Structure P
């Protein structure tokens with residue numbers, strides 16, 4: 001393109017970027033007690049929900065670990081992109097050029113957000129599950145994968161040749177167990193798969209130490225960062241991580257996209273994860289002969305990619321960076337301490353923890369209630385108090401069974417389940433107090449024990 005067109009193009013596509021200054025992305029948001037803090041707003045923060053028996057209340061969302069609400073800055077970025085929405089990489093039209101530029105800029109934004117090295121692949125996927133399955137597809141034949149039973153199913157299940165380790169009782173035991181497993185693995189490619197933060201307990205795993213352990217054995221490490229990235233920064237280069245996977249819908253960007261970032265060689269050598277348009281360099285005959293694209297991104301992003309999802313993720317990355325992690329972490333730890341302290345005072349309520357209550361964790365608290373069905377607790381909180389929590393096994397069945405000692409919360413439960421309260425931007429101290437008060441009120445007698453149901 002000519003210089004003049006390039007100049008106009010850059011000007012136009014810059015409008016698709018979310019504002020990067022806190023003065024643009026942050027809003028004065030009132031919290032409990034008259035406190036006012038500068039944090040971005042989430043869509044639905046003022047949603048009012050009906051209550052059982054009449055009346056209504058502002059919704060208290062404690063299901064951020066399932067799907068976080070959309071940031072207003074993310075919505076604005078997607079809205080700005082829509083007038084130019086078109087096909088990427090293939091169109092000569094102006095809208096297609098603008099959309100392609102926005103899509104590729106989103107890739108670079110994610111690369112910077114993750115601290116990935118310049119030549120790392122950043123492949124847009126549907127979600128973390130899709131990203132981990134792509135990595136399993138690309139792993140060379142004969143790869144031995146070491147994975148703990150504590151993983152989310154997305155990281156536990158895709159591997160063809162897996163060594164599954166039992167739940168460790170301490171972070172040090174996790175490191176030692178990974179060390180032994182990698183040392184005893186057959187000769188050939190080896191991959192250690194581990195979460196950065198548990199989707200059940202919120203506990204943060206020692207990924208820096210685990211990465212060093214993997215390198216010592218000539219193995220690679222893949223990190224499921226789905227639950228970490230909305231709460232803590234992550235630097236792939238500094239930590240020595242080979243692969244990172246995450247979902248946009250847990251990062252305040254619920255537009256159906258995810259990411260696999262990391263070393264490109266396995267991905268370049270593997271046949272396309274999906275075979276179709278965009279993944280090909282040439283197709284001859286009637287389709288009998290195919291030469292796949294050498295570009296690792298096109299090779300594994302066949303079909304029309306989720307451009308808006310990628311733009312949404314990039315906008316979330318820019319917004320979180322603009323806030324500053326120190327402020328985010330300080331506020332979250334204050335809310336987390338308040339919630340855990342409140343739950344600790346409730347008789348019959350047991351917080352689930354793999355390593356005890358003292359290690360670092362993100363804003364996730366799971367618990368069981370003696371004698372009560374987890375689904376009934378969740379329904380009661382919703383219908384009577386306007387509080388949204390998650391109940392079940394959180395796509396981590398082996399871990400939840402381990403934490404509940406394999407026993408159901410009440411005799412009619414099969415299998416054992418728990419309640420999870422998770423939070424983030426948009427959660428106020430008043431929401432935390434409402435949850436604790438609701439549990440205390442129902443435990444006092446309003447919630448029927450499952451033995452009487």
Structure Q
């Protein structure tokens with residue numbers, strides 16, 4: 001069967017075969033974003049068993065986690081531009097193939113060096129894949145179907161984050177074929193194989209405007225800037241923020257300013273900048289990227305410090321603590337489905353409601369940290385409900401008005417904001433968490449919740465700067 005050719009399907013199309021193709025397209029895309037997000041969270045559960053099996057220390061363990069995140073963050077914008085140039089489906093396929101092969105190498109690793117290298121390659125594969133998902137959704141779907149596709153994208157990211165702990169704990173507990181921690185990497189392989197097998201049939205190819213080029217100087221500048229930014233955010237908290245981390249962050253700021261100046265200069269000359277400044281002329285994108293970054297700061301830090309509190313503070317097993325995450329996951333599933341209907345009535349304000357609800361959930365958790373573990377559940381339910389309302393409509397709100405010519409590049413910028421926001425949130429919130437460990441993990445967790453509440457409130461306030469949607473007019 002020949003592969004589908006792009007173009008945007010008509011919003012009025014109601015042919016059954018078009019609907020089936022759209023569903024197939026979406027499922028393939030969501031498979032990629034699910035495993036990409038899952039690998040940020042699931043690996044934490046397997047760290048103790050990995051350390052014991054491979055006889056590795058804490059420094060190497062940090063790089064098993066950090067190597068993946070650093071490679072993803074550094075390569076997303078470049079990956080988006082490559083998709084615009086050479087085809088988004090093609091880059092999705094290359095990224096998925098690289099990720100799948102690297103996952104197999106992770107599962108077979110016999111030492112720390114091999115595992116760290118494979119994790120970095122996994123991250124590089126995801127940096128190629130992730131921007132294409134948002135880019136293809138922007139191009140292939142229109143109208144209400146596009147809104148539903150973006151909602152499904154947000155819901156999938158949330159599900160992978162919420163249930164990563166449970167999936168990892170269950171896999172390690174099951175110890176399939178005696179593989180132990182290695183199963184968290186093997187699980188990616190069949191997903192990748194199936195997605196690659198169906199990719200050409202299910203996903204249309206699309207590209208950016210003719211004449212789009214890579215801009216090698218821009219690539220070097222943005223990769224250097226993002227590495228200089230994310231590396232100290234990952235390593236700083238555990239190393240006590242030595243001088244090199246501050247110098248690195250200062251260097252990142254300078255490089256980002258130089259990058260922005262260079263991109264503006266290229267655009268003025270009619271050349272092809274890596275990130276077209278015109279993207280930021282659209283207020284929904286410009287403000288939305290900032291909202292996504294700040295909101296992700298609260299989400300990533302919450303999942304990490306909640307897991308530490310449950311396993312080390314309350315001494316729950318990975319599986320038991322994963323089961324407690326169901327208190328977040330069940331309401332998340334409910335409100336993520338509800339968010340699409342509420343968005344018709346409330347427009348952008350559904351994100352505001354979700355962020356405020358999430359902050360209320362954080363507040364409810366504070367008094368429960370000194371009580372029975374079951375008293376955490378009401379707060380976790382409210383947090384999960386808020387996440388479903390805020391996280392699911394956010395990508396669609398940010399990207400809804402982006403030109404199809406810049407779809408993957410815009411997806412790369414948004415994905416980068418999410419990754420940087422996650423690293424920044426863990427670093428900033430981690431200052432309070434680790435500085436209050438002397439009072440016990442319960443006290444440290446309470447202190448970590450305070451900046452999360454502020455971040456949710458700030459995200460809710462910034463949503464007001466987004467342009468009103470038709471539902472609000």
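Every read-out reported here was derived from the displayed coordinates using simple, explicitly stated rules and does not represent laboratory data. Bear in mind that the values here come from a model prediction, so they are computed numbers and not experimental data. Cβ atoms are built from the backbone, for glycine too; each structure is taken alone.
Quick notes on this one:
- Value 21.2, 64, calculated as Rg and Dmax of the Cα atoms in Å, assigned to which of P, Q: Q
- Value 23.2, calculated as mean count of other Cβ atoms within 10 Å over residues 85-92, assigned to which of P, Q: Q
- Among candidates P, Q, the computation of FRET efficiency 1/(1 + (r/R0)^6) of positions 157 and 261 (r between Cβ atoms, R0 = 35 Å, to 0.05) that gave 0.95 used structure P.
- Which of P, Q yields -26500 [helix-only ellipticity at 222 nm (-39500 (n - 2.57) for each DSSP H run of 4 or more, over all residues; to 500), calculated]: Q
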